[in-house]
Structure 1
Amino acid sequence: MLVEATDACFAALIAGEPPLGLKVAEGGVETPEVLAMLRELSEAVGDSFTPNAWMIVEDGEVVGLASLVRTPYVGGEVMIGYGVAASRRERGIAGRAVAELLAWARQDHRIQTVTAETSIHNRPSQRVLEANGFIRSGEREDEDDGPLYCWRTQV
């Protein structure tokens, strides 16, 4: 289940505390540095588009995060990103979260296309996108992340 991640939720996660009375997956969902970056990203995207960040919650536990990774493009295109706590991977959580994100996108009149990117070496994430109807639409090189596959689906 996706629960909107507010600034207070990010603050709690960064401080190593559970937000909204939820538990947090063993080992946490991300490093404090990555959580701080996602908090800043949510704030920046939030200037023009909300909601834009969610906690992935299963059985009362925050097991991952999902978000829009940049301000949406004119024409209704949003790019999503997601991650699952290392201790909770290989359980279908990412696939369910992406399916729920797509269901949300289909209900939002502002969105026509959802895109994503994966490392060319991240086969599990590629399978998540394929299972949710994404089609590989290209490749690009990222200065920080290296070679990436680009994905898209219409909603």
Structure 2
Amino acid sequence: MSFERAEGGLQLTIDDHSRNVLVQLLGELRHELVRAKSTSENELASHMKRLFPTAYHNDERRNQEYRRFTHADLADSHVAAIDDTLSLLTPQRVFNQGDLEQFVRAINAMRLVLGTILDVSEDEADDVGEDDPTAAQREVYDYLGWLLHTALQYLG
């Protein structure tokens, strides 16, 4: 169980190692998002592009205009979700509904980036051999998926 009902909301019940991994990964993603805020679409790292989606696939001029108006705000909203989640990861912290929404946004963003790095596809088998050099990252990806699924069960 990753969440338990507590007075005033929910408490995240994960071990310290998992908590520390989340804090480290969220910190790294936060750093990349701050850099990405002032980066043009052409210079944006490929693994970050899913966090800055294209609005108009068939109209580059309109898409550039969309990016010009939304890119920095989108980066800021991701950073805010991460900042909120980092504060929520303190042991014994109780999440309210808004906290849980921010937590879901941050975990989802991290999972999207990691999935892009790993080139995960829907058709891919879940079992990865121990000799796979990405096995540890895939375990983290799976853990994030489980954590996200669990958190989403409480949003409603």
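Read-outs: derived from the displayed coordinates by stated rules, not from any lab. Predicted model, so just to flag it, every value in this text is computed and none were measured. Cβ atoms are built from the backbone, for glycine too; each structure is taken alone.
Assign the value -21000, calculated as helix-only ellipticity at 222 nm (-39500 (n - 2.57) for each DSSP H run of 4 or more, over all residues; to 500), to the correct structure from 1, 2.
On the way: 1: -9500; 2: -21000.
Label of the source structure: 2.
If distance in nm of label points 7 Å out along Cα→Cβ at positions 57 and 113 is computed to be 2.5, which of 1, 2 is the source?
2
In terms of relative contact order in percent (Cα under 8 Å, 6 or more apart), the structure with the greatest value among 1, 2 is 2. Work out distance in nm of label points 7 Å out along Cα→Cβ at positions 97 and 121 for each of structures 1, 2, then name the structure with the largest result. Result for distance in nm of label points 7 Å out along Cα→Cβ at positions 97 and 121 over 1, 2: largest is 2. Out of 1, 2, which one gives 3, 14, 16, 17, 14, 15, 14, 6, 1, 0 for P(r) over Cα pairs in 5 Å bins from 0, in percent, for residues 65-136 alone as computed from the coordinates? Of the options listed, only 2 reproduces it.
Among candidates 1, 2, the computation of Cα Rg over 2.2 N^0.38 Å that gave 1.12 used structure 2. Comparing distance in nm of label points 7 Å out along Cα→Cβ at positions 73 and 145 across structures 1, 2, which is largest? Top value of distance in nm of label points 7 Å out along Cα→Cβ at positions 73 and 145, among 1, 2, belongs to structure 2.
Among candidates 1, 2, the computation of Rg/Rh (Cα atoms, Kirkwood Rh), for residues 41-104 alone that gave 1.00 used structure 1.
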